[in-house]
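Input: structures, listed below.
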Structure P
Amino acid sequence: MDEVLARRVPPLDPQVGVAVAAAGERARQVLTPEGLAAWQERDAAARPRPTPDQLRDGGRFEVGELRVPRADGGGEVTLVSGRPAGVGGALPVLYYLHGGGMVTGNAWSVLPRLLRSWALPLGLAVVSVEYRLAPRTRFPGAVEDGYAGLCWVAEHAAALGVDARRLVIGGKSAGGGLAAALALLARDRGGPAPIGQLLLSPMLDDRGDTFSSHQMAGHDTWHRASNATAWQAVLGERYGAADLSPYAAPARATDLSRLPAAYLEVGSAETFRDETVAYADAIWRAGGDAELHVWPGACHGFDTLAPHAAVSQDAHAARTRWLRRILPPA
């Protein structure tokens, strides 16, 4: 890696830059193995779970909590569902996996934004997955939790009031990587057949050796050191293994054929830029359908840090257009 080139960093969008500066150290904290437990405690305190009443938002939404048995018999997976109130019929469904590096986050905190952004305007249901977090549960715990829930939703679609033929899996950051892994797992196991995968700044590659990973070190809001710490927590002794499963790190997959249509997005000033672009390219090379957006001046989590920035608004509009296009009428 040419150190001079690696120091040439794409500029932040001005509006995003203002938001990052305002967030200060909070936006650029580096996760280390020694600080992981404290990081998880801070995240849990800063990310309170909305109550059912808060999720209903004055009666605009119907919400529910489901308990789904794990395939290995080791307890249950919690799914949190929401849909526009008073809307009948079998709705299309977005099956969503939250972000947080697979070490933080929860299924509840992402729901309000998903319901406002897509459930109401698109008339769809959302199911959010409370998968187990690392390092307490290592691979394949999280992806198997996601798969158990996906199968349950598809098998009980009629009771849930959703249409399994119009099912999209999606997620952001760690959740985007898990969604990509679920698409591979469902294909290989002959499981449910989503019609789309929505991969937002996806965490795809445990190796951390792309140019953007080095280039954005010390600059992006998700540092390469934080990424390595999270992957180590997820994989344990398997971290960096030559034969690592693609269900752990989808960038390791050698066959990306026969996958659902994909929407991929990432920022130009983001650690995950090059692995996301490479994943889209691999889908195209395999004869697949992928729509790729690289948002100029965007860092990791740009739309959360600066939701009113023009680039964040453009990104939301592009995601919504893709969802509207990929979800056929009933």
Structure Q
Amino acid sequence: MDLARTAQDPAPPLDPELGVALAALGDRAREPYTPENLADRQERDAADRPRPTVTDLRADGRFEVDELRVPGESGAPDVTLVSSRPAGTAGPLPLLYYMHGGGMITGNAWSVLPRLLREVALPLEMAVVSVEYRLAPRARYPAPLEDCYAGYVWAAEHAAALGIDADRVVIGGKSAGGGLAAALALLTRDRGGPTPIGQLLLCPMLDDRNDTVSSHQMAGIDTWDRTSNATAWQALLGDRYGAADLPPYAAPARATDLSGLPPAYIEVGSAETLRDEDVAYAQGIWQAGGQAELHVWPGACHGFDTFAPRAALSQDARDARSRWLRRILTPSGTGSGPAC
């Protein structure tokens, strides 16, 4: 196979059901982020994605939700965590420590919680802590990652007060949040921080170089295309964008050592920009002797289950994530048995 072929390669077909849902959203769904429109797009996103209040998130008593302010790393500003769990659950619960998506340039810790509470916390009896990290370009690398690290360490150290089981913590996120989760796994390994039992990486944004076959195939087509991807990475990295010595904590695809990481669940669509970097990351974990479960959903574009939650493919993806979480949260879920 000729991996040098890029721009001339046809894009994989979109799942028909997703195509109908995407068409209903109109051209706005594919409008790319650019350096010129970034400020306006950030304002528009904030207006389109209002933050639910704590009262909203409590859903008439079904969930316990609190906003917490915890110390940032090394004198950085305090970090806000939104801590939530099904109401009336006894005993310490396993925790999903979650980082929201939005290309590290948009999004917030509150808006992702209604779905996480409905799809993860309630059926799996898990606590969820969502972290509000600083956004680029106002805050460049490493600020967002350090916010995530500070919140994660604090949550682990205060597990008893939060009612969580410090030995059953999964870190996770979607898109930019998936990239931050992957970076957090690397950072905690290298700093000797609290060790998560798994990393849930949903269409993670991993590679600032933005030059894979899939990034070229899906240019101008995917809901998150290579123009938006480049804009976001430039906003995050500033003058360090494209630097040869960029650390893996900034862009996990740059990592040369993927050993010693917690088991990973990695999913991506066949018809999305980030496909090849995510597949390569799973391969890198396997080649380092680690464990990764990889799902490439046929015909799925970036964020497919967000804009088409009732599509068959979206339901399959949610079911697969839930099965992996159930396995990883059981004592036998680490897959530590003898090799075949």
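Any read-out appearing in this document is the output of simple, stated calculations on the displayed coordinates, not a laboratory observation. As the structure is a prediction and not an experimental result, all values here were calculated from the model. Cβ atoms are built from the backbone, for glycine too; each structure is taken alone.
Rank structures P, Q by distance in nm of label points 7 Å out along Cα→Cβ at positions 168 and 296 and report only the one at the top, that is, the highest.
Q
Of structures P, Q, which gives 1.8 when distance in nm of label points 7 Å out along Cα→Cβ at positions 32 and 176 is computed from the coordinates?
Only one of P, Q returns 1.8 for distance in nm of label points 7 Å out along Cα→Cβ at positions 32 and 176, namely Q.
Taking distance in nm of label points 7 Å out along Cα→Cβ at positions 120 and 152 as the quantity of interest, name the structure among P, Q where it is greatest.
P
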